[in-house]
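Take a look at the structures below.
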Structure P
Amino acid sequence: MTTHVDRTIAALRAQHDRLAELVARSSEETLAARSGAQEWSVADVLSHLGSGAEIMRMPILAAIDGTPAPEGGMQPIWDRWNALAPRDQATQYVEHDARYVETVEALDAAQRGELLVDLGFLPEPVPLEVALGMRLDEVALHAWDVQVATDPSAVVDGESAELLLELMGGSMSFLLGFLGKPDQLSVPARVAVAGHVLEVAEGVSLTARGATDGADGADGADEVTATWSGPTEAFVRLVGGRLGPAHTPDGASVTGNVGLDDLRAVFPGF
């Protein structure tokens with residue numbers, strides 16, 4: 001069976017190739033255009049992805065070598081990227097992201113199953129699956145930011161979206177605790193989402209429906225109070241704060257004790 005690690009590496013490669021092709025045909029006007037990220041141009045987003053590739057590759061290399069994660073702040077790296085001209089931000093994104101993807105593609109089966117990666121901002125080292133999933137979450141949403149600048153109907157690709165749903169309902173469940181603002185809801189909610197349950201109460205979590213749910217999903221405290229309808233990629237964008245009315249596909253809705261606008265408030269984005 002293909003593991004999450006293998007699938008995530010393949011998804012990162014596919015994301016890289018699509019964005020590299022877009023960069024190759026982008027004009028100066030395209031790079032200066034407003035992206036899907038508030039107050040960022042397309043070049044700004046590519047700069048952020050490039051610096052992220054550089055930063056997130058370092059702890060993976062340290063894990064491979066069995067050495068401590070590199071110390072030192074990220075600000076000098078960000079400053080260097082911010083000082084680049086827009087075209088250089090775009091081309092260097094392609095170079096640095098290629099190095100990141102090639103590094104993780106070269107990992108053997110044992111490394112893919114055993115590496116623990118110290119990302120620096122979490123309490124302890126995490127399995128490679130989590131480190132790669134964090135990168136995929138960033139890349140998939142920011143790739144959408146880039147694409148939507150010239151294509152209002154842009155979506156997150158299906159494989160990345162399915163992977164992120166699975167990971168956020170499993171090893172990356174902590175991520176929604178960072179992204180969600182549960183105090184924006186006046187009532188608790190348990191929203192059925194593609195085989196998972198999004199719970200917004202004192203905190204925010206996503207879990208796969210299973211042992212605690214009855215066959216009909218109405219098992220006491222585990223009863224859902226609302227239901228998500230729509231493509232998985234739209235839900236992933238919702239969680240990332242990228243499902244505004246202008247970019248919501250037909251059929252995407254939430255029915256029950258909360259609605260889509262309520263969940264938009266819970267997930268303001270980054």
Structure Q
Amino acid sequence: MSEVMYQYDGTLDGFLCCVYESYVYKEIPAAFCCDEDPLSLFEVRTVITQPAYSQRVSRGIASRSPKALAVVRRSFLTCLPDKELHIYAFIRKLLAEGAGFMRDLSDPICYPLYKAIRHINGEVEKLRGFVRFSDRNGVLGAEIEPKNRVLPLLRGHFCQRYANERFFIYDRTHRELLLYANGRSRISEVDSFQPALPESEELYYRSLWKQFFQSVTIQERENPRCQNTFLPKRYRGVMTEFLSLEYEKERQAERPSLPDTAER
């Protein structure tokens with residue numbers, strides 16, 4: 001049997017359709033990809049996303065174990081390398097043997113997924129406190145640079161916390177934008193995004209925040225190692241207290257002009 005690569009649209013529904021078709025064709029895919037024009041030595045099979053098929057697979061997983069379906073959904077958002085292959089192996093074992101193996105945290109099929117889920121859970125927990133919003137012409141806006149696709153997991157927290165506001169959170173890493181207004185939210189993929197530059201009032205409040213951040217620091221008790229533990233450096237690139245007041249202008253000056261925000 002020739003090895004085959006499954007090409008899909010990058011969504012969870014699309015991936016579950018890949019699982020469905022692998023059983024239909026009685027084959028185990030050697031790889032998965034989301035590229036429109038993949039370069040592969042394998043035969044490429046394009047899988048069309050059909051909700052009826054993805055729902056059928058979801059029901060099959062949930063009938064064995066609701067927890068297993070939660071593992072599939074959460075692990076699909078992680079930055080685990082070759083996550084589709086790991087999730088696919090997990091689903092095959094679940095359907096063949098039942099959910100008993102999930103109790104073994106060291107199981108070679110479960111361990112990579114559980115480790116990736118712990119990583120994304122930790123990142124979500126940190127970002128709930130590290131996201132910094134700015135007033136941009138009456139709309140609250142924030143930018144983040146996560147390793148995992150955290151916006152779907154942050155969505156409920158911030159929509160509930162800022163229920164009476166209009167805001168956006170832009171994920172630079174995955175080029176995703178969470179929009180919220182009038183009780184409705186949406187996550188969209190964007191090719192490029194340049195938020196409006198902060199006005200003078202926003203810069204004034206930023207200066208106050210930076211001054212507060214500096215004033216509460218006790219120089220004699222400064223402990224960089226401890227601070228790095230509780231506030232890793234990779235989060236500081238988008239945190240107001242660590243940026244210059246002219247950060248946005250400097251950043252826009254460093255890069256070429258981009259077209260207006262456009263959904264893919």
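Quick look at the values:
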{"read-out": "When volume of the Cα convex hull per residue in Å³, for residues 130-185 alone is computed for each of P, Q, the largest belongs to", "value": "P"}
{"read-out": "If Rg and Dmax of the Cα atoms in Å, for residues 66-145 alone is computed and equals 16.8, 56, the structure in P, Q", "value": "Q"}
{"read-out": "Structure with the greatest value (metric relative contact order in percent (Cα under 8 Å, 6 or more apart), set P, Q)", "value": "P"}
{"read-out": "Structure from which 3.5 was derived, distance in nm of label points 7 Å out along Cα→Cβ at positions 34 and 138, options P, Q", "value": "Q"}
{"read-out": "Among P, Q, structure where percent of Cα pairs over 27 Å apart as derived comes to 41", "value": "P"}
{"read-out": "Computed -13500 for helix-only ellipticity at 222 nm (-39500 (n - 2.57) for each DSSP H run of 4 or more, over all residues; to 500) - originating structure among P, Q", "value": "Q"}
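None of the figures in this text is laboratory data; all of them are computed from the coordinates on show. On a predicted model such as this, the values are computed, not experimentally measured, just so you know. Cβ atoms are built from the backbone, for glycine too; each structure is taken alone.
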